[in-house]
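Next up: some structures, all given as structure tokens.
Throughout, read-outs are computed from the coordinates displayed, never taken from laboratory work. Model, not experiment: these values are computed from the prediction. Cβ atoms are built from the backbone, for glycine too; each structure is taken alone.
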Structure 1
Amino acid sequence: MSGFGRLALSLLAALAFAGAAPLRAETTLRVVMHSDLKIIDPIWTTALISADHGYLVYDTLFALDESLTIRPQMVERWETSPDKLTWTFTLRDGLAWHDGTPVTGADCVASIRRWGARDSMGQMLLSFVTELSAPDDKTIRMVLKEPYGLVLAALGKTGANVPFMMPKRIADTPANVQISDATGSGPFIFKKDEWKAGEKSVYLRNPNYKPRAEPPSGLSGGKVAKVDRVEWIWIADSQTQVSALIQGEVDLIQNTPVDLLPLVEKSKNLRVQIVDKAGRQYIMRFNTLHKPFDDARVRKAVTYALTQRPFLEANVGDPRYFKECKSLFPCGLPLESTKGWEDRLSENIEMARKLMAEAGYDGTPLVLLHQTELVGHNNLATVAKPQLERAGFKVDLQAMDWQTLVSRRTKKEPPSAGGWHAFFTSTGSLSIPDPVAHFFLNASCDKAQFGWPCDAEIERLRDAYARATDPAQQKAIAEAVQIRAAEYPTHVPLGQFFTPTSVSNNLTGLLTAPAVVFWNVEKK
């Protein structure tokens with residue numbers, strides 16, 4: 001052996017004896033997400049990109065595994081009293097915030113309260129709660145006024161808004177005020193100093209994160225960060241995204257336009273993967289505050305005027321990745337049903353015009369917010385416009401990028417003063433599986449999501465669903481909600497689709513989950 005070789009071995013032996021980690025090259029994962037990150041508060045907004053950000057930097061008390069079973073995450077164990085009114089949760093050992101301070105029960109109590117002030121399912125849960133406290137640093141105590149069957153389902157929900165845990169000093173921020181501090185306890189740390197909206201977002205592996213011992217499954221289990229750095233690179237143009245992937249400049253594209261998939265599929269270095277197998281649902285959301293959509297008959301007219309397939313063909317294209325589905329609770333899930341909607345979404349112009357006449361529609365132009373940026377969504381408003389015009393509506397299509405729409409949809413001003421009548425979006429199927437979780441069915445007036453529907457009957461049925469424990473009873477109540485929502489529409493389902501993610505073959509470990517997450521991912 002050469003003198004240099006003996007010296008190298010001596011140095012390695014010395015490092016091992018000293019307990020030092022061997023040197024290795026830093027691994028950086030570069031991905032293109034579906035949108036640019038401009039809001040880092042996943043409680044203040046329901047924007048999917050903010051939830052994706054949240055999954056990296058925060059953790060949750062419970063989480064869904066790949067089989068859609070609720071599993072403990074930050075919680076080590078829990079118990080309920082014999083009368084089902086008192087729930088006690090014990091946090092697992094080793095939980096720490098990114099600033100090094102330990103996670104406490106008081107942090108989690110504040111986080112649950114902030115999330116519960118904003119989220120539909122959280123609001124329902126807290127309406128049953130008479131006490132939410134932290135008896136000590138490792139314990140969360142929840143006392144209910146009556147048994148509630150969706151406690152774990154609420155604390156382990158996915159989609160928007162996710163009950164992410166935050167330090168108390170941050171979680172004490174009112175839910176209607178955006179936070180600017182992204183300190184979490186998750187497997188990655190947000191590098192705010194490297195965040196450049198419109199360019200990139202950066203996350204570093206959290207060296208102090210203590211993962212669970214179980215293998216990862218869905219959004220649950222051991223969240224082991226196997227890359228040192230994750231960069232979300234924002235590339236607005238889809239063709240440029242795919243070119244960057246083919247050339248090895250990025251490693252993954254979260255949402256790939258179907259018409260560009262042939263370029264990916266013919267490359268031996270790339271593959272296409274469906275990460276979220278439950279899919280997503282396209283939605284038209286009404287603003288019920290202003291004429292003409294303050295009249296339920298006009299909103300009903302829209303449900304007759306539209307038909308789903310043109311939306312799916314224009315925004316997805318390939319039938320392998322979409323299906324028509326009139327159910328408010330997405331197809332393939334337990335509460336799938338067409339009750340109340342059998343004759344809707346049928347392009348029934350005659351019925352639409354009859355309802356418009358009954359309501360006295362006066363030709364007020366519908367201000368439709370049209371986002372032009374997000375692939376697979378940017379033709380929703382343009383498809384709706386001619387369908388609505390055939391029924392006799394006047395339509396004012398206002399183009400903008402997605403983040404502008406996210407800000408604009410929070411405005412309650414009249415459309416003539418910068419407000420809106422309707423916008424188009426999509427949501428994960430697993431975010432809207434039942435009447436309580438479905439945030440667009442929340443009809444609690446000012447407490448409801450933007451659009452602010454206000455209907456006592458929908459709220460009575462949602463409350464009844466929350467109390468029901470028998471699956472047959474739950475199914476019947478969910479169908480009653482669909483029937484009522486056909487008479488008092490809060491939104492319109494525009495079909496279901498499945499998002500192809502394009503991945504470099506040098507990546508392994510990408511999990512099947514309701515969101516694209518980057519723990520367990522290795523880059524060779």
Structure 2
Amino acid sequence: MHLPISNLQSPTSNLSAMPTLLLIGLGPGDPALLTAAAAAALAEAPLVLTPAPHHPALRTTQPGAVQPLPAAPAAALALLQGHSATHDALVCALPGHPHDHPLTAMVMAHEGWAVRVVPGLSLLDAWLSALGLGRPEGLQVLPAAALAQPALAGATPATYPPAAAPWCEMQGLGPYTAPLVPFPLLPTRPAILSVEISEWRLEVGTDEIIASQSPISNLQSQLLSRYPAHHPLRMVRLSLMGEAERAWVVSLAEATTDDFAAADAIYLPPLEPAADMRGLDGLNWVAARLLGPGGCPWDRQQTHQMLRQGLLEEAYEVLEALDAGDMAALAEELGDLLLQVAVHSEMARQAGNFTLGDVLESISSKLIRRHPHVFGELSVEGTGQVLHNWEQIKAQELAEKGRSRSSALDGIPPALPALATAQKLVKKAGRVGFEWQAIEPVWAKVREELQELVEATEGGDPRAIAEEFGDLLFIVANLGRWLKLDAEMTLRDANAKFRHRFSHMEQAAAAMGRSFNSLSLEEMGQLWNEAKREAS
């Protein structure tokens with residue numbers, strides 16, 4: 001096909017007033033790989049605008065016709081717009097196929113041009129050929145820079161005021177680093193990452209090359225968030241003529257800055273489902289395998305109710321890791337708890353009740369609905385208003401389901417520990433106005449309940465003693481809420497402190513060559529005080 005420059009103007013009447021932009025694909029390098037239409041257009045164009053002025057295929061242009069565009073697509077678009085004010089027809093030459101370049105998408109979105117595309121041999125085809133690959137099924141193609149930039153909204157300090165600082169900064173744990181969410185690749189499918197560094201794309205100059213590499217400086221760490229450290233990276237660099245100048249393989253963990261800088265493209269082979277251990281799909285696959293045909297005999301005999309105790313145990317083991325401040329153990333125990341979610345979801349999927357996707361959709365949509373001050377336009381002042389809105393939204397959700405709560409105290413799980421339930425009860429009652437206005441009456445109530453317990457013990461009635469002891473525990477739990485303390489957690493801490501001090505006493509007795517129960521009460525007191533001093 002011959003596409004003379006003189007015929008670029010669209011014959012369509014409503015487009016005739018618009019400047020025409022011809023996007024020409026230059027192919028991977030060798031001028032012999034240009035299409036006939038691209039070669040003809042380049043040969044007669046008086047002006048060729050391009051972000052790759054050193055591309056070998058541009059040797060066919062008229063002398064002095066090539067004018068460079070900025071490498072940054074936005075800046076290149078602005079320059080093209082400037083030229084369109086004085087030219088009815090423009091020619092823009094791009095490496096590979098025009099759709100390989102991000103400038104094309106920006107041009108297509110611009111309504112001021114009639115755009116025509118002259119295809120070229122894609123850089124992707126050149127990379128795959130250089131790597132000795134065909135076109136893998138399900139291949140993903142992505143600029144490497146897309147994995148170097150956080151996708152989460154409000155991710156940089158410039159986008160939020162100090163009052164909106166993220167959790168880590170509010171806790172004094174250092175600056176915030178945004179996760180790459182959503183992760184742009186599916187690891188179980190093959191992928192090509194285009195690094196977009198090549199001699200014909202940039203002037204050979206150290207400063208320019210370093211600047212162009214900066215967006216991919218954390219590419220390795222981002223890939224390690226989803227791929228195993230031993231995963232192979234197949235890298236390729238094309239020569240000026242679009243052929244393999246160098247092809248090499250390196251593991252993800254061992255890849256160096258020089259490797260990334262030297263590559264034009266990186267091929268990531270797909271992970272097997274069992275190897276996709278850093279993604280939720282991997283866990284879902286494991287659960288499905290355990291409960292599927294030929295899976296684990298024990299797992300396939302379980303029911304939802306039979307797993308109930310295990311779920312509680314895993315939750316308490318998470319609490320134990322939290323109490324110990326052991327982050328490695330916390331990661332492991334949270335994984336055990338997450339497995340419970342995956343297994344229950346797979347059982348429900350096989351029974352036709354719901355799937356893990358339903359579980360994820362339920363919690364994600366609920367959090368978005370109940371945080372309109374984060375995901376919507378609502379403004380709030382302080383956590384009190386956040387909690388008030390939360391309760392209103394919950395009530396609205398129940399109403400939409402045709403349900404309502406008959407009491408302000410509804411909604412507390414029956415299996416919740418008693419001390420935690422006590423605090424939940426007084427908190428819910430306080431939200432509807434059943435609340436002291438200051439802490440002094442709470443202290444007075446504690447003293448009152450303690451005195452009533454003393455009187456009950458003097459009376460000797462076991463039922464009265466138990467009742468008054470329960471009342472005392474209940475008001476102490478309420479006092480904890482006024483002191484902004486989690487009663488369950490503080491008691492767990494006290495239990496752990498007692499266990500530690502008692503173990504210290506036992507060890508001290510053993511060091512003395514004594515059995516613990518042979519110690520006098522006075523000796524035990526001395527060892528207890530030593531344990532207290534050791535802890536302080």
Structure 3
Amino acid sequence: MGKSIVLVFVLLGVIASNCFAAPASNGKTPSVTLPPAAFAAMKTIDPEHIRWQVRFLSHDLLEGRGTGQRGGDLAAEYIGTQFALYGLKPAGDHGTYLQKVPMVGIETQPATTFSLVPDTGEAMNLKYRDEFVATDESQNPESLVDAPIVFVGYGISAPEYNWNDYKGVDVKGKVLLMLVNEPPSDDPKFFKGKALTYYGRWTYKYEEAARRGAIGAILIHKTEMASYGWDVVRNSWSGERSYLRADSRPKLKVASWIHLDVAQKLAQATGLDVDKMISAAQSREFHPVTLSARLKAHMVTKMRPFESNNVVAILEGSDPKRVGEAVLYTAHYDHFGIRPDMPGDNIFNGAADNATGCGILLELAHAFATAGQHPPRSIIFAAVTAEEQGLRGSEYLGLHPPIPANQISLDLNFDDIPPLGEPEETEVSGSERTSFYPLVEATAKDFKLAIRPDARPEAGHFYRSDHFSLARVGIPSFSVNAGMKYKDHPAEWGLQQAEEYVDKRYHKPSDEYTPEMDFRSNAVIARFSLALGWKAALLPELIQWESGDEFEAARRNGPKNP
């Protein structure tokens with residue numbers, strides 16, 4: 001008997017001996033008992049099944065699963081075919097498994113010029129990819145920019161934290177220079193302390209700059225603040241970027257990053273000091289500073305309208321009164337495709353990110369579909385596109401769900417699950433913000449999984465994966481992952497593996513499948529998530545956000561129109 005099968009029976013024995021979840025201290029979430037069908041479904045989950053899904057989805061033949069590219073379309077068709085083979089009902093467009101997502105590809109061309117021009121001294125003509133990356137979000141083939149540069153600190157306006165980096169300054173028609181991340185603090189009541197909030201994400205900063213009428217925004221990259229190196233920025237932002245086509249929100253003509261060295265040279269050329277600028281930005285008393293410099297840019301863009309696809313299937317619930325409600329499982333299938341301009345290996349295979357999440361999603365779909373009993377509520381499985389482009393596919397899914405968002409009790413998301421062996425911890429960051437958390441705690445205990453706080457809260461993982469798009473429309477959502485402690489290894493080993501992955505493989509062609517990968521971790525996370533989802537489907541009431549949470553209003557009132 002293989003070790004993986006032994007592990008299944010050990011876990012099932014533990015759960016069966018204690019299948020009642022502890023009730024919530026606030027009385028919101030009652031205990032539920034998993035039926036025999038749920039345990040039978042868990043038995044079918046096999047780490048080797050996940051292995052072969054990951055191997056195929058990250059194979060060179062799928063060409064890196066680029067959004068709107070041949071390999072991405074092949075991956076979508078493959079996943080839809082798997083759903084069909086499992087007997088799940090299609091929940092996409094017109095009776096199919098595919099939900100078409102209208103998009104436009106935007107690729108910055110070599111003819112683009114980007115110059116930082118001090119009032120005195122020589123212009124700094126920057127080299128694309130090495131010193132800057134930039135995208136014209138306005139969806140125009142050409143844009144000319146000649147505008148003054150204003151340093152706006154972190155580029156954040158957060159009344160609830162008594163913080164405003166704009167201080168009433170009119171930035172319309174200007175280019176905003178800003179820092180990544182947010183003001184540092186250990187106070188959990190101030191920008192949640194060390195944990196990054198959405199205010200620290202580049203997406204928010206560009207959105208806020210555009211809302212205020214700025215023509216462009218330049219983020220200063222600093223590895224310690226961004227939680228990743230310049231190579232991640234270069235790989236993520238060069239090549240084609242994808243946006244939702246029908247998006248009427250204001251957009252920047254220049255959405256860009258510059259290398260820290262460039263920022264230092266610009267500051268020196270204008271009589272400033274980057275370190276002092278960063279220090280000043282950490283105070284509530286900070287006021288915007290107009291630099292004695294302008295950005296002169298000629299943005300040349302190749303435009304490509306296209307349609308990508310979310311892949312959506314449904315297992316209908318067994319309770320006629322609750323069949324119109326659902327639990328949702330999500331994972332993104334896209335990665336960065338092929339970069340013809342890169343020498344050597346230029347296929348971004350995305351084995352860990354996120355063939356692993358898709359492998360778990362498919363194994364869960366098979367387990368639910370072959371169980372002898374359906375949960376009371378329906379179960380939706382969605383493999384979404386364009387996560388690497390800014391959560392575009394899940395954003396579209398959230399705005400166009402197969403059933404109303406206020407009838408979806410929970411979204412459980414899977415993204416980049418390390419295949420490192422048998423986990424002894426789980427990370428479920430964000431679950432504590434929901435009424436479901438007591439059941440998460442109880443279920444983790446049943447699986448002998450310690451709940452580990454986010455190992456890198458400063459990286460803002462809650463705002464960097466597809467569950468965030470579902471949270472924005474009010475659905476209680478979080479990702480499920482392994483922690484850092486694995487059997488027969490200290491937690492330090494797990495941390496070392498995570499650091500090595502970020503340094504050497506994250507968003508790089510080297511994120512490839514290898515036979516040495518140990519998918520027991522992925523199988524445990526799948527079984528744990530099956531138990532969570534089945535319990536959510538059994539609850540008498542829909543799950544809610546905790547009172548005062550930033551997504552509570554969307555749950556109560558519905559999402560705001562984008």
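Quick check for you: by percent of Cα pairs over 31 Å apart, for residues 125-372 alone, which of 1, 2, 3 is greatest?
By percent of Cα pairs over 31 Å apart, for residues 125-372 alone, the leading structure of 1, 2, 3 is 1.
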Looking at mean count of other Cβ atoms within 10 Å over residues 429-436, point out which structure of 1, 2, 3 has the largest value.
1
Of the structures labelled 1, 2, 3, which one yields 6.3 when distance in nm of label points 7 Å out along Cα→Cβ at positions 189 and 469 is computed from its coordinates?
2
